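J.: Just below sit the structures, each encoded as structure tokens.
Values quoted throughout were computed directly from the atomic coordinates according to the rules given, and no laboratory measurement underlies them. Just so we're clear, the structure is a prediction, and the values are computed from it rather than from any experiment. Cβ atoms are built from the backbone, for glycine too; each structure is taken alone.
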Structure 1
Amino acid sequence: MQLVVGLGNPGSEYARTRHNIGWEVADQLAATLGWIAKPADFDRSARKKFSALVMDGQANGKKLMIVKPTTYMNLSGNAVQAAMAFYQAAAPDLMVILDDLALPCGKIRIRAGGSSGGHNGLKDIERALATDQYPRMRLGIDAPPQFVPGKDYVLGAFTAQQHALVEPAVGRACEAIVTWIDRGIEAAMNQFNRE
């Protein structure tokens, strides 16, 4: 079983915010795979398990589970660890999708492991799994404007200009995940980190 975990926060006040781009990718991935008719159907169609909303099925002949932790960003590790333990999944079977302030809006960066870079969701996953060696995909959301605290910025909505960059990036992120499922992390990094 491979697991794709989209990080975000539950609640309508967080929908479509920069910090929830991981959830947007999870929603779009389920639609891309034909599991749901459209991305907005994910939450209604998903099961509640592991303190998360989950969907599972086949992706190109391989077992896949899409996980949206509902524990809030800072406690994402609990849901990830529970799902991985249940399926006896190894760290390379995990792909975490998250926002990144250090990347330009719409840019994708995939890594096989490494530092949390200060991201609280990754910090908690690292704590729960006792390793930072698991694949992750960061989607750029731009740095906050001067005098705007990072916390306020990530919980805000994308500007119209940013949204025009984010929408195609979510589609590319889904393509990258399918590449990872089919051909592994190196192939996904080689293809999508160059864009």
Structure 2
Amino acid sequence: MFIKVIETELPGVRIIKPRVFRDARGFFLETYHAKRYAKAGISEAFVQDNHSFSTKGILRGLHYQVRHAQGKLIQVVSGEIYDVAVDIRRGSPTFGKWIGATLSERNKNQIYIPPGFAHGFYVVSETANVMYKCTDFYDAGDEYGILWSDPNLNIDWPLEGEPIISEKDEKHPILQNAPVDHLPKYK
């Protein structure tokens, strides 16, 4: 088996543990294989790859799109992050629930977050290179967010001091104050 998929308490959000082949030269792993991932329940077509570099203490998120909702397959190439997915789909039985997972160059785990979830991460290591595949194209006019520190979500970020956050991310509303038409619908 090339990948092991772990279901989370949020339906559709999955942790992927790829098989890593190690020897004296280093290691090899498949970071994506359409047929194998489809067999594991991740059959969406990916249309855009992104690469983010951040330093320790950076917190990015919680971001999402509605009209161009993106499923994301996230992995860390170097460093370590705490990655978070929040169900923001109106009418979902798990609305407002979140899960977090540590992704690192050491564990080589990935997380798949389907459309309809807000996403963010916090950098635990000195630096982190994060790569992620998206199921739709980024559209700046369809960009929304939920405040990372929403007290009703009560996300247990592994903060070391005050996080470094963009001005834009500091201005996001808490989930209960997000305009209804800015939240995806549960299907």
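J.: If we compute distance in nm of label points 7 Å out along Cα→Cβ at positions 16 and 48 for structures 1, 2, which one ends up with the highest value?
T.: 1
J.: Which of the displayed structures (1, 2) returns the greatest value of distance in nm of label points 7 Å out along Cα→Cβ at positions 24 and 144 on calculation?
T.: Greatest value across 1, 2: structure 2.
J.: Comparing structures 1, 2 by distance in nm of label points 7 Å out along Cα→Cβ at positions 80 and 96, which one has the largest value? Show your work: numbers first, answer last.
T.: On the way: 1: 0.2; 2: 3.2.
Largest value of distance in nm of label points 7 Å out along Cα→Cβ at positions 80 and 96: 2.
J.: Still on this structure, I have one more. Suppose helix-only ellipticity at 222 nm (-39500 (n - 2.57) for each DSSP H run of 4 or more, over all residues; to 500) works out to -1000; of 1, 2, which structure was it derived from?
T.: Comparing all candidates, it corresponds to 2.
J.: Follow-up. 3.4 is what came out when distance in nm of label points 7 Å out along Cα→Cβ at positions 128 and 168 was calculated for one structure; which of 1, 2 is it?
T.: Working through the options, I get structure 1.
J.: Something else about it: Suppose you compute Rg/Rh (Cα atoms, Kirkwood Rh) for every structure in 1, 2: which one lands on 0.96?
T.: Computing Rg/Rh (Cα atoms, Kirkwood Rh) on every structure in 1, 2 gives 0.96 only for 2.
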